[in-house]
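Asker: Pasting the structures here.
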Structure P
Amino acid sequence: MFEHVLRRLGLDAGSRRQAKALAAQVEQLIDGCDRRLRLLPDYQRALAPGLRVSQDYLSGLLEQLPPPLRLSLPFSRDPRLGLLFSGPSSLLQLLDGSAELREFFLSASNGDEVWALLSMQRSETRRFGAALEGGELRNDVAQVVVSFDGHRLMMPSVSDEALLRQSGAHALDVLCAVIARHLGEREQARQLAEVEQTRLMLRRRALGADDCTVIDGGGDCGDLPDTLSGVDARLAELAPRLAALREDACLEGMLRQVRQILERPADYFSLRAVTLHLNRMGVQAEPGGDGVAELRLKEVVLGREQSVRRALLPVRIRRDDIAELRRRFGDD
């Protein structure tokens, strides 16, 4: 009976351990965002509920990843490899250049097989190319060519289950980086707005608003209004935006932004399914066509105003596959 009451009050041993772990994660979040937030009282109380929301949201996202793709020779075994890499040499360059992969295989206890998350930048190029339409070869057919670069292997793990567990912790680190980037963008926007306000005030004086002559040495004024009424209109338009940016720049404003992002993580960190049907040249084609492969990915979208997108795909790598790549395509 007494233990039941303690659990309901959050005072039992299990609840205390969870609260301690959550407090440590808030401290880790502060380290990654802005340590000055510790100057505010009750920052732990302000951020802990949102951090729980973000953890629940991120753990659900990562369960939706597609099945792992084996990175091995020959490329003809799986046409998706030829779409992701320009050739076996580029695959070998990725595997040999991954410090995390080397460290994983240095430990004999990890075994000879690794599961990891492949991160890539997906690009689409529109062009006109040759294609058959109605049995006739045409050279002016609009096409979309999909390519991948910026490959990176992340979170090498001993199993797909272990990879999923690691992904949860890594996703929280990524969200922390997104928050830090958002705060930096708001601070940069404030500085630019203050520069604009200063230039407008100088322009206002140069136009004789204060019955004095001012020489504006700020450089090109071609983007500034030519009339006093135009300057005043721009200043009036800028004022509320600058006030909001200044409010965000103080510690209380920064804490409020961090809390809002944690409480609404889907606005700043989302994962969506992408299914591509590509021919051997990476050109988008109708599914089921001759030589058309289906490529299923997840695309993570980070941030809101200036979002960053990365394609994600779980992969599986064997030690002997790397050895075979080195034997056939390594430098002599």
Structure Q
Amino acid sequence: MKFTAEQIAGVLEGEVVGNPLVEVHELSKIEEGKVGSLTFLSNPKYTNYIYITEASITIVNKSFTPESEIKTTLIKVEDAYLAFSKLLEFYDQAIKASKVGIEPHTVIAEDVHYGSDLYLGSFSYIGKNVKIGNNVKIYPNCFIGDNVVIHDNVTIFAGAKIYSESVIGNNCIIHAGSVIGSDGFGFAPNPDGSYKKIPQIGNVIIEDDVEIGACSTIDRATLGSTRIKKGVKLDNQIQVAHNVEIGENTVIAAQTGIAGSTKIGKNGMIGGQVGISGHLTIGNNVRIQAQSGVARNIKDDEVLQGSPTFGYNDFSKSYVHFKNLPKIIAEIDELKKQILNQKNGNNG
């Protein structure tokens, strides 16, 4: 797809300085710019590249004034970085919108209902009584189980698996290899030491504007629903167990695991490799640093670190001592010797 500087300036509400009809068909870093590419300049340390870049169009701040001749056409905006981010979103949506139709070698049950502008990639399977909204993009090798509901403007990337009864809200993105609605980890011990599987008959509900990273797993509830609320963003390789609830606009980094029936509040930020025990309540606006272990309920607005976790400020102060423990112990041992020698001298 090609766009002119004039068209791009219209999207960004910017001002063209140079040729308004110059065309671009790809994006690039400013130091790697070439003819037909679009780039941006926001960090002053890259300013020298604007005089040598081959990029056809460069987005810059309105305050930028060239100090010597440049070849690239400028689009001046209030904030070049934010404008480029907006353009990335526009470009991404334009590419996705261009994919429409059902490719060969798909299996679609007879009673499936789907809206306009569906894209369904090859070797995908759509089960019985599935309902799919408008502008849904399902990439190759996906599995959609029976009775799944997928609302409008959803993108499901290659190899994702959505088990039966799951509900996917509007404007969601599910990345490659993710599994939604697999069985929760429920087993009852038998007298002989073996385990009996407990049927998991609930489902997963993912609300609007949620993004789920590659190879993440969200288990279905034993009863009721595992629920990911509006605006949640999950990174890659995250495990969400049965009956967990994650509140609105909470973000969670990769390799975090959340055990069953824990409720996490809204607007939280959870770092990578965090482990959270089951049946806990974690408040709103909570910040949990990477590699922390959470085994207690957490109140609103707490900032935590460590395993088990404690207050972030306390952890930071204590860490100074943690790394000096050998030295501190040596000093204590030396003081003990001095005290003992003094006592022996007094006794003599």
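Asker: Quick check for you: by FRET efficiency 1/(1 + (r/R0)^6) of positions 80 and 232 (r between Cβ atoms, R0 = 25 Å, to 0.05), which of P, Q is greatest?
Answerer: Of structures P, Q, the maximum of FRET efficiency 1/(1 + (r/R0)^6) of positions 80 and 232 (r between Cβ atoms, R0 = 25 Å, to 0.05) occurs in Q.
Asker: Upon calculation of Rg and Dmax of the Cα atoms in Å from the atomic coordinates, which of the structures P, Q produces 27.2, 83?
Answerer: Source structure: P.
Asker: Of the structures labelled P, Q, one was used to calculate Kirkwood radius over Cα pairs in Å, for residues 176-255 alone, giving 13.1. Name it.
Answerer: Q
Asker: For which of P, Q does distance in nm of label points 7 Å out along Cα→Cβ at positions 16 and 120, calculated from the coordinates, equal 5.1?
Answerer: Matching structure: P.
Asker: Okay, next question. One of P, Q was used to calculate helix-only ellipticity at 222 nm (-39500 (n - 2.57) for each DSSP H run of 4 or more, over all residues; to 500), giving -16500; which?
Answerer: Value -16500 for helix-only ellipticity at 222 nm (-39500 (n - 2.57) for each DSSP H run of 4 or more, over all residues; to 500) corresponds to P out of P, Q.
Asker: If relative contact order in percent (Cα under 8 Å, 6 or more apart) is computed to be 6, which of P, Q is the source?
Answerer: Among P, Q, the structure yielding 6 for relative contact order in percent (Cα under 8 Å, 6 or more apart) is Q.
All of the numbers you see were taken from the coordinates with simple rules; none came from a lab. These figures come from a predicted structure and were not determined experimentally. Cβ atoms are built from the backbone, for glycine too; each structure is taken alone.
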